[in-house]
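Have a look at these structures, which come just after this line.
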Structure P
């Protein structure tokens, strides 16, 4: 399942070819599939999960009133805006660097993610009646969140490794913000957003394996100090945010008291940290997945 990414450059310090193993990418797809299944299994199929998810959606009205209608309308535009930005960047990189294969794979992954989301949403049964006051119509995964996250992933796939840490963090932040916006605007529950992120990550991992193996000459890591976009700070920020929100989610989950609670924002905060934690966790994983295998080692 392994191959060697040949990278030839004349001179005494020619880099050693990087070995691109398939198993990390395939493992990532399995984890992402599990994320979708677990999101559905807990937040849709159990009473506790439904209550937590629906409470976050109801409490989002508080945030919507506080930020105002105009701010909410700005958030509405985030998914569509992300697509426009992604198309511009992908076209620029493709034309400037002649990365036709990578561009085709990035667009295919983006299309597959959005198509999968719609198929899953229409194929899953309605939410079961478990005694929670909620709409029965299935809304998992979120189409808006899939659109934003897949656009960010498309850019991530076509840029060179030196740009990927920054592209991952900025794109991941944009996707997280778009996901939170769907919650604040009460379009989707937190689990819908998380499932969308996992769907996008699944297709991104598959496309990334082909991108890495089909473009060995430009998929070369020059080091974190060779370019500002490669700085360790980008990956560190994603790791810190994923860790902090993970801890916050655990603490909030323990404090949630279930039906009869007089909470006004606790469930909303829990939903937000879920989205942020999953978003930046996948951002961190994607950055490592596409940079670690291609670190360039020079012969002495």
Structure Q
């Protein structure tokens, strides 16, 4: 018996991440070839039916505009760059209308951010690229944000982006047509290890820092998890089971700076993400990143970035 063809529309937005989009689309082509029949069909859509320029500046022709959704079962939004800068009321209305029709909605890379802005992820589990996670959590409190590679919650698919879309499509194909076919697709793309959805998005601390020191890792873990209410030196020392005097020695030896300076850099990096990707008032950004006052925050921000926080939004 011939299986029903699943038809997927990929909505390409200006500056979309080519790698994420390709990683979501190419497994469908491979599944068709390996199954010996058409299991999947797809169309590329843009806001107005015009070609779209990707993040790598390649110009991509599409098959139609947003209203060309007849016969589609799933819509996947492909975006990139800073999604906070994208604002198109047509897209929000269209996504809500598609959701009301019961289609499966997905997003890769910055796509989940835009789905959340349209309100179609409220009450769902979702993930987004780690670069956008802090801003996402602040703005979309009705979405259950996870730090996973991908999430499949009922008729919502969200993926952090990059090659994680391959892992997501392994899950999608496996659920629909069996994991023998999904594994064959993985082999086709030399995907020797398929990661589960709950896998980590980023390298572990030793790989990111180029340092292997268990005490240092425990301290930085605590720092990264305590942004809004920074841990005290005593708490950091207790986490690593070292003395207060040893903390700065540990950071100076391995990272070339003191613990306080390193911690402030973590918080200022988060603040910059919030300034660029949300409309939170500067005083709220200061509070969300553990600064006691807006003036203290502004001074620290200017020292690090040679510009005032308000200039990030000019």
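Computed from the coordinates by the stated procedures, all read-outs in this text should not be read as laboratory data. Since this is a predicted model, take the numbers as computed values, not measurements. Cβ atoms are built from the backbone, for glycine too; each structure is taken alone.
Among the shown structures P, Q, from which was the value 2.8 of distance in nm of label points 7 Å out along Cα→Cβ at positions 154 and 170 calculated? Let's see the in-between values first.
Details: P: 1.7; Q: 2.8.
Going through each structure in turn, the value belongs to Q.
Identify which of structures P, Q gives the largest calculated value of distance in nm of label points 7 Å out along Cα→Cβ at positions 34 and 162. The partial results should precede the final answer.
On the way: P: 3.7; Q: 2.3.
With respect to distance in nm of label points 7 Å out along Cα→Cβ at positions 34 and 162, the highest-scoring structure among P, Q is P.
If you work out volume of the Cα convex hull per residue in Å³, for residues 146-185 alone for P, Q, which one comes out largest?
Values: P: 39; Q: 58.
When volume of the Cα convex hull per residue in Å³, for residues 146-185 alone is computed for each of P, Q, structure Q gives the biggest number.
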### Query
Of structures P, Q, which gives 13 when relative contact order in percent (Cα under 8 Å, 6 or more apart) is computed from the coordinates?
Q
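0.60 is what came out when FRET efficiency 1/(1 + (r/R0)^6) of positions 42 and 210 (r between Cβ atoms, R0 = 35 Å, to 0.05) was calculated for one structure; which of P, Q is it?
Working: P: 0.60; Q: 0.30.
For FRET efficiency 1/(1 + (r/R0)^6) of positions 42 and 210 (r between Cβ atoms, R0 = 35 Å, to 0.05), the value 0.60 is produced by structure P.
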### Query
Where is mean count of other Cβ atoms within 10 Å over residues 130-137 largest, in which of P, Q?
Q
#### Entry: Structure (P, Q) behind the derived value 2.3 of distance in nm of label points 7 Å out along Cα→Cβ at positions 50 and 82
Q
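Quick one: log10 I(q)/I(0) by the Debye sum over Cα atoms at q = 0.18 Å⁻¹, for residues 194-273 alone came out at -0.77 when computed from one of P, Q, so which one is it?
Values: P: -0.97; Q: -0.77.
It traces back to Q.
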### Task
Identify the structure, out of P, Q, from whose coordinates helix-only ellipticity at 222 nm (-39500 (n - 2.57) for each DSSP H run of 4 or more, over all residues; to 500) was calculated to give -14000.
Q
### Query
One of P, Q was used to calculate P(r) over Cα pairs in 20 Å bins from 0, in percent, giving 29, 51, 19, 1; which?
Q
